[in-house]
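Alright, structures below, take your time with them.
Please treat every number below as a calculation from the coordinates, not as lab data. From a predicted model like this one, the values you see are computed outputs, not experimental measurements. Cβ atoms are built from the backbone, for glycine too; each structure is taken alone.
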Structure P
Amino acid sequence: MITRLHSAAVNGITGYEVQVEADVQKVEEVGRFSVVGLPDAAVRESVQRVTAALQNSHFFCPGQIAVTVNLAPADVKKQGPGFDLPIALGLEMAIQNNYSGLPEVFRRRVPTGTDDWCIVGELALDGTVRGVRGILPQAVAAREAGLCRMMVSPENAAEAAVVEGVQVYPVADLQTAWNTLLEPEEHAAYSPQPLAETGEEMPDFDEVKGQPYARRAMEIAAAGGHNLLMSGTPGSGKSMLATRLPGILPPMTHEEALEVSKIHSVCGLLPVGRGLLTQRPFRSPHHTISDVGLMGGGSAISPGEITLAHHGVLFLDEFPEFSRRTLETLRQPLESGRITISRASGSVDFPCQFMLVAAMNPCPCGYLGDRKHGCRCKPADIARYRKKISGPLLDRFDIIIEVPPVDPAGLLHKPDGENSATIRQRVVAARAVQQARYADTGAVCNARLSGKMLRRYCQLSSNQEQLLLAAVEQFGLSARAFDRILRVTRTIADLAGREKVEDGDLLEAIQFRQYEVQMRGV
């Protein structure tokens with residue numbers, strides 16, 4: 001008699017159901033233990049972990065049996081140690097049902113009614129159940145498969161309980177798992193805690209001294225979800241401004257929080273005891289990062305930094321110091337909001353809708369244009385430095401600004417700018433207007449508007465059209481930059497509470513691309 005239990009696995013950031021089938025046959029020679037169904041090394045090693053866990057948990061595991069475990073569907077590669085617990089339980093059920101030589105002292109009542117259970121967990125050699133990555137998408141897969149009960153380790157319970165419609169039973173060891181399957185009514189399901197934003201203190205804009213122009217650019221970028229490039233001398237406050245951007249972004253919706261949490265769950269970055277991430281991610285990789293680290297990939301395809309920044313901010317400091325090849329890989333994800341990683345083992349699609357915020361120096365030494373520090377760079381060195389950022393990549397930024405050095409005298413005074421909470425109120429109000437306006441279109445903010453939608457929702461008067469055309473001609477801007485000016489114009493009007501854009505909105509949006517002329521050397 002073959003035993004069947006349900007488990008789950010992850011492909012990319014999407015979970016799917018896996019059936020764990022166990023069969024035992026008595027043999028005269030030395031027994032064997034085989035796991036089939038495209039297992040990876042971690043799954044194949046479950047043989048040793050399961051055998052030791054059964055013996056150390058006082059279950060009977062005879063030596064003269066042939067054990068075959070099949071993980072279905074058999075044509076999908078299985079990864080990770082999460083199948084240990086269902087394999088051990090399924091194997092013990094098969095032994096209890098089929099092994100005629102079982103000593104009476106080891107005979108147990110066999111669980112029934114296991115068809116609505118999803119079981120996931122790694123086993124220690126002493127039978128302790130350990131947590132695994134990717135529980136959240138696996139819980140979603142269990143619900144979609146009609147499995148209403150899920151057995152996981154205690155450290156994964158809060159994460160799995162986020163999914164409505166699935167009762168979560170945390171089990172600390174193999175013996176508890178068996179008893180829970182046997183009499184689930186005798187064991188309490190996990191009660192999820194109310195969702196709330198974490199109390200972590202975030203950097204505040206009221207700590208920024210001066211820089212009113214850059215603060216205004218940050219507010220507009222947050223209100224419309226726009227990409228932003230800052231250029232300025234060392235110490236002008238570029239990194240300080242960027243790290244305060246998440247504090248003025250609107251809170252995530254439940255759907256966004258669920259998607260972000262699934263990504264971090266798969267990568268093992270979800271804090272223990274936290275079911276959902278409620279704060280938007282802020283990722284700041286070093287400029288030595290590889291293509292795989294930024295975009296995702298590897299032999300076991302995993303998300304990169306652009307996916308970890310989904311619905312949040314990707315901050316690239318020292319922008320020209322990144323490999324040019326690495327930077328160029330950003331172009332397609334910035335446009336589509338998704339990236340497909342293809343390898344010999346398969347193809348995985350990852351979401352990556354993020355705000356790109358980049359910071360750079362105006363020249364290799366960093367002091368071009370600084371009146372107090374003379375620039376030591378040759379014109380050829382400056383040109384070579386700036387050419388590391390290609391024209392097509394520069395076009396992907398909606399706002400390009402220069403951040404001037406702060407007057408030392410101003411550092412002695414208290415900051416006179418608004419705090420993050422005040423700015424966030426205006427940003428949230430502007431985003432609410434956009435969500436209501438684009439409710440039937442699929443767009444979530446102005447930065448995601450298509451060209452057709454731009455013409456519909458950002459209509460210009462004839463004078464405004466002439467003004468924009470003159471600016472594009474004078475600055476030598478591309479058609480993509482043309483559309484990005486319109487998107488920023490729409491956001492500026494939304495911040496002011498205007499449905500119709502005015503000349504001042506357009507002029508301010510054009511102003512945010514003037515520094516691009518200097519960047520291109522026009």
Structure Q
Amino acid sequence: MASGLKLTMSVLAKTHNEAAVRVLLGALDASEPDVQISALRAILARRSASAERELLRRWHTLSKQWKTIIADSGGRLSSVIRDAILSSDEQLHRNGCEAVLAFRDYDMIPALITAAEDKSNPQANRSAETLLRLADALCGEIAAPRDYHNRRDPQFARAHVTGALEQSIERFEQHKRREIVEAFLMLAGHENPFLNHILQHPHDTAYVTLVHLLSHSPRPGVLRLILNSLESPRTSSAIYSILAHRDDVTFVRHMLAHFVDEVPRATKNNLKRIESFSWLRDDLKLLSELNSEEQRGAIQLTMASGMNRIRVFEVLDFILTHGETEARRAAAAALCEFRGVEANSAVVRALDDDDPTVRAIIVRQLRDRGIRGAMTTLFELVDSPDEVVREAARESLAEFTFERFLATLGTLDDAAMAETGQIVKRVDPNALNGLQDELKSPLRVRRMRAIQMAVAMTAVIECESSIISLLQDDDHIVRAAAAEALVQSPSVASRNALRDAILDRSQSVRDAAEHTLQVFAECTVLPPSVLGPLPLELPSTELTTETGDAIS
């Protein structure tokens with residue numbers, strides 16, 4: 001039976017006899033669903049105007065499956081839909097509008113404009129609303145990545161309908177349709193000459209309505225138009241005013257999301273002309289209600305704007321205290337552009353942030369701010385449990401490297417050598433490897449210098465095996481220096497090596513070995529005076545800020 005039904009419907013779809021249309025329309029009401037669907041497909045294949053009108057008349061009763069079949073057929077009932085849009089019949093007009101939206105038939109926008117402009121048409125309001133919804137859909141397609149499975153080019157559709165909207169706005173004095181102006185704003189683009197002409201001419205009949213919509217419309221297309229206008233080198237003063245005064249949450253969130261990434265130079269130049277934002281005038285509570293991306297956008301926006309720098313700092317400080325993690329990181333980084341006691345206080349507070357990355361960003365700013373106790377804090381943070389903080393502290397103490405210590409050794413007195421050696425050991429993660437290399441140098445002077453550095457750095461224990469090996473050095477002065485240095489490493493291996501050194505052929509080596517062993521024997525716990533330089537003890541000054549200038 002299935003094959004018979006298929007053959008019958010194929011004949012009815014292809015025959016030139018118009019009586020077949022009546023048969024197919026009757027089959028739409030058959031009791032068998034298979035017969036109904038087959039009849040529908042046959043009607044769509046015939047492309048009969050009378051049959052399509054009947055389908056549209058039934059549109060509000062059709063199932064979702066039927067509507068999908070009609071949409072997928074490629075025959076979108078365009079001609080009958082146009083007639084329905086221009087019709088005064090309420091149900092037919094309603095069906096036509098619903099079909100337009102279902103098919104996203106942007107070619108119907110001129111017809112909708114005509115119907116919306118007709119004040120005598122009882123369906124004008126629905127036409128205007130449908131126009132807005134259709135423009136919104138097209139705007140969404142333009143903003144989204146191109147869907148190449150859909151052969152329609154949304155940019156082409158946009159170019160086609162924008163002209164019709166412009167012509168309608170020229171007749172604004174007659175129809176006063178706000179929806180037509182709003183649809184135009186969604187689709188025009190910020191470089192549209194017609195739009196910019198109106199913005200430059202406040203006496204234009206559509207100017208007040210257009211600016212009102214720019215100031216209040218929540219539609220994404222309108223919001224994008226406002227923000228994209230900042231990319232233009234000739235932005236209208238009306239746009240600056242709108243950006244400064246719009247404080248509805250929808251717009252604020254959209255605007256801040258727009259500025260998450262780095263602000264282009266042209267946009268920055270325009271933002272510098274905006275000295276305040278209404279949503280930031282009273283308090284900063286709104287900032288705490290934003291998500292991380294929006295808070296980062298607030299930082300970028302305010303930093304690029306012409307706002308008072310004290311107010312910009314207050315925004316940063318608020319986000320640094322109450323913001324989401326990523327936003328606090330951005331605020332901490334932006335804080336480097338501010339100086340003064342308030343900024344320094346914010347930096348000190350941020351050192352207690354829960355996020356190690358925030359603390360690391362702040363750590364890199366400590367030395368440049370002249371904050372009392374900064375060096376002490378940096379030395380402490382070299383041993384932080386968080387790697388990013390340790391790395392930041394080491395970067396801030398970058399001059400304390402083993403290579404630099406080695407190069408300046410001859411210019412340091414004993415106290416400075418001990419102090420610098422302790423810092424280098426803690427700050428430079430490669431210091432011990434460098435010291436080991438020096439202890440194994442073929443040059444006598446470098447080996448002697450390395451022993452001296454090991455003592456200054458209190459690194460004899462870490463380099464014990466290399467220093468013990470130097471007790472067999474060809475040079476007796478090196479052997480004696482090694483025996484003296486091992487006083488910092490009272491291990492079994494050191495004691496055994498020193499006992500062997502007592503038999504050294506050089507008297508100075510024997511004396512050094514005996515002295516070190518005597519110290520070991522006399523002291524269960526070796527005193528600092530015997531062990532040599534101890535780890536650097538910096539003043540336990542609490543990190544505080546000094547009185548500074550106003551924020552700048």
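Looking at structures P, Q, which one was FRET efficiency 1/(1 + (r/R0)^6) of positions 281 and 449 (r between Cβ atoms, R0 = 25 Å, to 0.05) calculated from, given that it came out as 0.00?
Values: P: 0.60; Q: 0.00.
Derived from the structure labelled Q.
Looking just at mean count of other Cβ atoms within 10 Å over residues 129-136, which of the labels P, Q belongs to the structure with the highest value? Don't jump to the answer; show the numbers that get you there.
Details: P: 25.0; Q: 21.1.
Max of mean count of other Cβ atoms within 10 Å over residues 129-136: P.
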Exercise. For structures P, Q, calculate FRET efficiency 1/(1 + (r/R0)^6) of positions 9 and 297 (r between Cβ atoms, R0 = 41 Å, to 0.05) and state which one comes out highest.
Key: P
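Supply the structure label, taken from P, Q, corresponding to semi-axes √(5λ) of the Cα gyration tensor in Å with the calculated value 83, 33, 17. Before the final figure, lay out the partial values.
Working: P: 56, 23, 21; Q: 83, 33, 17.
The read-out was computed on structure Q.
For mean count of other Cβ atoms within 10 Å over residues 169-176, the calculated result is 15.8, so let me know which of P, Q that is. Please list the in-between numbers first.
Details: P: 19.9; Q: 15.8.
Computing mean count of other Cβ atoms within 10 Å over residues 169-176 on every structure in P, Q gives 15.8 only for Q.
Computing mean count of other Cβ atoms within 10 Å over residues 305-312 gives 24.0 for which of P, Q? Kindly include the intermediate steps, with their values, before the conclusion.
Values: P: 24.0; Q: 17.4.
The correct label is P.
Comparing P, Q, where is relative contact order in percent (Cα under 8 Å, 6 or more apart) highest? Mind dumping the intermediate values first?
Working: P: 13; Q: 7.
For this comparison of relative contact order in percent (Cα under 8 Å, 6 or more apart), the top structure is P.
-10000 is what came out when helix-only ellipticity at 222 nm (-39500 (n - 2.57) for each DSSP H run of 4 or more, over all residues; to 500) was calculated for one structure; which of P, Q is it?
Values: P: -10000; Q: -19000.
Source structure: P.
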